[in-house]
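Multiple structures follow.
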Structure 1
Amino acid sequence: MHEDARRILPELIRLRRGLHADPEIGLRLPRTQERVITALADLDLEVTLGKELDSVVAVLRGGRPGPVVLLRADMDALPMREEVDLPYRARGDAMHACGHDLHVAGLVGAAMLLHTRREKLAGDVVFMFQPGEELGDGAARMIAEGVLDAAGARPTAAYGIHVVPGEFGVFSTRPGPLMAGCAELDVVVRGRGGHASAPHLTVDPVPAVAELVQALQTFVTRRFDVFDPVVLTTTQLQAGGVARNIITDEAKLGATIRMLSADVLDRLQAELPELVRGVAAAHGCDADVEVRVVCPPTVNDPALATDALATLSATFGDERVRVSPAPVMGSEDFSQVLREVPGVFIFLRATPRDIDHETAAPNHSPHVVFDDAVLADQAVALASLAIRHLG
């Protein structure tokens, strides 16, 4: 399979660089969708396009009956201007700063590799090309539109690969939690405004919000097990306007929250509103509280993750496969898929060899650079995982 991947690598690189130069953001990616359709056109696949978003779902039928496996790539870019001088640099105000252009090309490569082996597959493969991972609920929308039933039966395994900076060609994952879930906290504290010279005649919401910043930190450190961590960061505070001699009627707070288990997420949704309203009430104020779940934790199926690590080691060698020592607190909406079916999410390091991977720019930086020579290995890895599951 490695030789076949090397043969198609120039085609995958052309696709990736075309996507990189012409990024799109959000749920509507018409040009990206068209590139994917064109790249898959010569393959014998059942292709379905999204309705509420520009997704592509392609089903490859194996030569024999068997289960269904799903392989996923996200397609959207970020709203930021690229600061790297590349021949295929994105010229507008969007950039593939998280490697989704490689994800698309790598999944197309896996489809090509599996297509030539389809008669030997005991089961079917669903290729999930997803918009809206960065700025939208793309995975949830695709699930609502039926991606998990595209082959006629639910997948019994799902796999995704995400490129990250680091030592070129090294894979890593772990059984259990791999990435954090994400929620957002929005608070509006309502009091009664007035003149700043007479605060005793008002109900000032600002001290309540100020106390909330500290109360939220105490809440995290005193109610949650340090071995099932929560990271809560207040990032937005708003009160008043231009004039400094006015006590405002309301003050606002915004925070982001990361967690590694569904149980903790449930507790946060139940307990945070109670805490916020209690602090506000102590200051004579009312509070509106919303805890909005962006995505749940990304949790790998333990048995499938162990098997995936063994499959990657057999395919690429033990020296290129590592068990992640701990989860990371970034989030990923492939978690929506893993909440419905068992599966595994995997990291693949792709810093060019002529750049020090220890100091390389991270994902979401305008300076991040990935080596698209990694696409051959990415395609082989996805195809190998599917073959292993289907036999």
Structure 2
Amino acid sequence: MKKRFLIIVLLLALLSSIIIVTANASDLFDIFSNNKKTVSITQQEYDRLMRFKKLDTILQYVENWYIEEPDLDKMLENAASGMLYGLDDPYTRYYNVEEWKQMKEDDVGEYGGIGIEMLGNREDYTVTITRVFKDTPAERAGVLKGDVLVRVEDLEVNFYSMQNAVNIMRGTVDETVEIEVKRGKEYLTFNVPRATIHVNRVESTMLDDQVGLIVLYAFAGESEKEFMAALDALENQGSKALIVDLRDNGGGLVESARQIADLFLDDGILFYTQDRYGYQEKTDMKPGKDGIPLVFLINENTASSSEILSGGLHDRGRATLVGVQSYGKGIVQAVIPLDDDTDGFQMTIEEYFLPSGAKVHKVGLTPDIISEMPEELKSVYFALGDLADPQLKDAWNVAKELIK
């Protein structure tokens, strides 16, 4: 009898690891349904489903009793956004179908819009226009770099609603968008028509017969190839020192920053990342480098991949930094597609550190040479290579000293 009892106990223990759920296709939580369809799931899978039972209960109430026919797809979309919002991380977010499409358009560099770039401040939640593209509706309307965007149509703009503002400003060419900005203490309203915006990532010129300038606006598309082409052109024109202007460059693809940095380092690492489990991964450089002296021009909006590039090269003793303290975004996001690449989300997965172990996140990079932009010049648009730009002039003076 004892032996038979022991066998029964073992069988019961084995069966407890598998639960047979009798369910219809839309309700895996109804364990006791009389429907003929069954599925087998593990105890772990069952426990995970039970964690979401409350949401399913709410959904069933809405489906059956809400005063109007609910848009379930919209509800699920907002549920995805809300779940990621619960992480309290402004860099982790869900992209619906339209936003996912727009993100891909950004990478290509052509879209229907008004022609501005923005950067949100995580401290005071403001959104500042950091770039007004040349020959665009925004430029023609009188929108200026440095304007704080406060409203787009009926949407109040802040750090967290910034993407919604972008969604409104993007769209059908020739339709008008109303925006409101704060300039100093004054509030200004503009009615701006959309147009096809062509985004250039790189511009370059010689400042004199020895110093070249590359302005790198974003790490996207094929920015690394554009950068390489500009570098070749400048060196063919006799450049013996190079200024890389990363002011207002909010970052982008880490791989683009790595490829550009690899032009100037022979070996060793550019940066390393660390995840929540303490696992570290180094980003190594390949043999072969261009030895041209480097000066990076940075400001308070220089962030993310821009800080990886300039900070990593500076940390390795390969570059001089001129400007003001950078933004301090020292974390990396993974962009993850969903539903056959029709929508997706981005999520912070790692923090990065400079080769020396120096922290960047919420700290930023400290320039070797501090060069402040005077308040009255912060919204002035300087032509490419204009040495009336005081920060550029300071960088130029440093570059000339580096030429042997």
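Only the coordinates and a few stated rules stand behind these numbers; no lab work does. Quick caveat, the model's predicted, so the values are computed rather than measured. Cβ atoms are built from the backbone, for glycine too; each structure is taken alone.
Using relative contact order in percent (Cα under 8 Å, 6 or more apart), single out the structure from 1, 2 with the greatest value.
Largest value of relative contact order in percent (Cα under 8 Å, 6 or more apart): 1.
Going by mean count of other Cβ atoms within 10 Å over residues 272-279, which of structures 1, 2 comes out largest?
Going through 1, 2 one by one, mean count of other Cβ atoms within 10 Å over residues 272-279 is largest in 1.
Work out FRET efficiency 1/(1 + (r/R0)^6) of positions 112 and 224 (r between Cβ atoms, R0 = 35 Å, to 0.05) for each of structures 1, 2, then name the structure with the largest result.
The structure with the largest value is 2.
Out of 1, 2, which structure matches 0.30 when FRET efficiency 1/(1 + (r/R0)^6) of positions 232 and 280 (r between Cβ atoms, R0 = 30 Å, to 0.05) is calculated?
2
Compare mean count of other Cβ atoms within 10 Å over residues 152-159 across structures 1, 2 and report the one with the greatest value.
That would be structure 1.
A value of -11000 was computed for helix-only ellipticity at 222 nm (-39500 (n - 2.57) for each DSSP H run of 4 or more, over all residues; to 500); which of 1, 2 is the source structure?
1
Name the one structure among 1, 2 that volume of the Cα convex hull per residue in Å³ of 199 was derived from.
Comparing all candidates, it corresponds to 2.
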